[in-house]
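Before anything else, here is the set of structures, which you'll find just below.
Laboratory data are not the source of any read-out in this text; all were calculated from the coordinates shown. Because the structure is a prediction, the values reported are computed rather than measured. Cβ atoms are built from the backbone, for glycine too; each structure is taken alone.
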Structure P
Amino acid sequence: MLFYPGRYDGQSLRLFGKVKRANYYRAFKLVPESERPMQIKNLFDHDIARPINGMVKADQLDDDLVWQELDEFVITRELDQHFRKFVGWYLEGVDQKAGSPAGKMGVWISGFFDSGKSHFLKVLSYLLRNRTHTHASQDRAVEFFRAKVPDAMFFADVQRAVADAAVVLFNIDSKADHRTGRDLILRVFLKVLNELQGYSGDRPHIAHMERHFQSRGKLSAFHDAYKRISGTDWLAERDAYQFNRDEVVQALSETLGQSKPAAEKWIDGAEENFSPTVESFCKWVTEYLDSKGPHHRLVFLVDEVGQFIGVDSHLMLNLQTITEELGTICRRRAWVVVTSRRTWTRSWAT
């Protein structure tokens, strides 16, 4: 069936207002007289002149943009298959009993440029996080999928999958620092974990100190001591702690009951002596998960990993080791989902 604009007076039609009616087609009035003149833009539910984000970015989380991305996301036949695979694997981890062997908890999303990898990853983050979003109304992320997923059984699985999870979505290049090394990806993962827990993201050795205070129930006491001594808030000053070294030393000494020389020695050597391993990182992830309850999960959603790694086999091994150790130590309570751009290859017959 084809639709053409034209003028119809109830008896005859002129296509485009110019071509006279012939006997080989019929005309029907689709638009009531009261609504004419009709414009094509009025046939659409949404304003066709609205701004549309042409490039999906992991760190763009404006309320209006998030609502638009959820509302206008289309689940194609291929995407439906991918969603079903992921939800199936994810629910296997949710239903897994304590002591069960580690299973699938790493996902590699590969596709060509502009194929929708980042969009899929970002919508997946909205779904797993399942926050309430406000625009014309208020809806949780999963409710946007009720009309997009006609299979009631699968939608029930989706609802069960979004029950209790913390989601960390980030572009790996935007989180990485200027340093190089075989543990570069580990440092990025540790940074986002520290930020999630409210610790220092830019200073991992300071985050390690804060984690130690938290484990002993003295983090608030340290904050109070530092504010009383320096007159400033610790969270606002911690990334530039070197400028307030004496105040940090005094607050550290008072909080832990250490001598001032011992506190000075720790502060002065903290950065150099802090050397995290994949095993220690996974241990901290496990401690975080345990603090949130037995059913809580942590999902790392990492965009553009393929471009970041390039041909560096050491970085690929670092990512592989992190994923494997998280699977072994955290027992599918921690997930790693990454995207990677595929490249076109050309071959010649010989």
Structure Q
Amino acid sequence: MSKKIVKPSTYLTEVKTLSDRIVKAQQPIRILDAIKWDDIIKQDFFKGNCQTPPVVTIEYYQNRPLGFDPVDKKNEFYQIERDLVRKLGQLNPLSVIMRRICREYQDVVRMLESRGTPTFSNISQELYGSSQDVFHVGDPTIATLGSMMEATLSQLLQLDFLVEEPKTINAKDAVAILNEKIQSMFPGDGLRAMISDGIIADAAAGTDYVKLRADALFNMRDLRVLEVHEIWVHLGTTLNGLAQPYCTFLGKGPPSATVTQEGLAVLMEILTFSSTPNRLMNLINRVRAITLTEEGANFMDIFTFFRDKGLDEEESYTLSSRVFRGSSPDGLPFTKDLTYIKGSVEKP
């Protein structure tokens, strides 16, 4: 017996049409690509023996096109927002969610327009949070929570049996191992691990891939963390969203979803005993770096902070540039790295 095909209702058709418009409108927006510092900035910093701050100005960002017209893009999201009210209504739950997403992407465009200025960080705080945020009245700030966790982790790191194994697995071999994990977990879904030269972190997830930095080295514990964090959570939840036939916007998480995504990923690392005190301490150090920057520290202060934590110059530069990307070396921070700790505490 042939399966009866049910034609979607007018309502569902409208939902899908409007949802597809959001997905299409956000496609050219690449936040991390728009704010990253290129290799020349890094090379010049090391040529100066790491003694003078990188030269990153408003003009630097102005010479890096966004790939779309900001005015047109903001208007596009505004028009979708208005059509949501006209077609689905002001109080319809899906209309409320999609209009919030439209407003959020308008904020993203405004943030990218403001690269190199204090406004960039102000909008970053609206999207990702600030180290001085609290969850409830009287609660400790995110910065304070980080300090509390740091005290416990510092004691754990003194235990001899928690010393991490050397990182001897190159990116090519790591990709092969992760692709085996992907095929085991999500066979036939078109997901893959790949090597990339264009990322700051050791690894990053996209819609259907995990990218590893070409010069990064890993150990098996690192790869277990990537399996849980990037594959199970980031790729897995994306697949789940893409399976939605009408609310297609669920396959493309807006920036505010980063708190949930990264928090869930860190929580899963902990629940599966995949994470390590060193890994968690690295996340805490990022929170501390953002806290210091919000309090007035500049790039050289943060670079010194990471060096004092025992990191080499290369890693210290990488982590410091994460804090100041999109901003200037003496400006306010890009606060996305708060989401790992903020989300892991908030979401449970």
**Asked** For distance in nm of label points 7 Å out along Cα→Cβ at positions 190 and 246, which of P, Q scores largest?
**Response** P
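One of P, Q was used to compute FRET efficiency 1/(1 + (r/R0)^6) of positions 86 and 310 (r between Cβ atoms, R0 = 30 Å, to 0.05), and the answer was 0.70. Which one was it? Write down the numbers at each step before the final one.
Numbers: P: 0.70; Q: 0.00.
Of the options listed, only P reproduces it.
When distance in nm of label points 7 Å out along Cα→Cβ at positions 110 and 318 is compared over structures P, Q, which one is greatest?
Values: P: 2.2; Q: 3.5.
Result for distance in nm of label points 7 Å out along Cα→Cβ at positions 110 and 318 over P, Q: largest is Q.
Match the computed value 64, 49, 45 of Cα extents along the principal axes in Å to one of the structures P, Q, and report its label. If you can, show how the numbers build up before the last one.
Numbers: P: 101, 61, 45; Q: 64, 49, 45.
It must be structure Q, since only it matches.
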**Answer label among P, Q for the case where helix-only ellipticity at 222 nm (-39500 (n - 2.57) for each DSSP H run of 4 or more, over all residues; to 500), calculated from the coordinates, equals -14000** = P
**Computed 3.3 for distance in nm of label points 7 Å out along Cα→Cβ at positions 150 and 254 - originating structure among P, Q** = Q
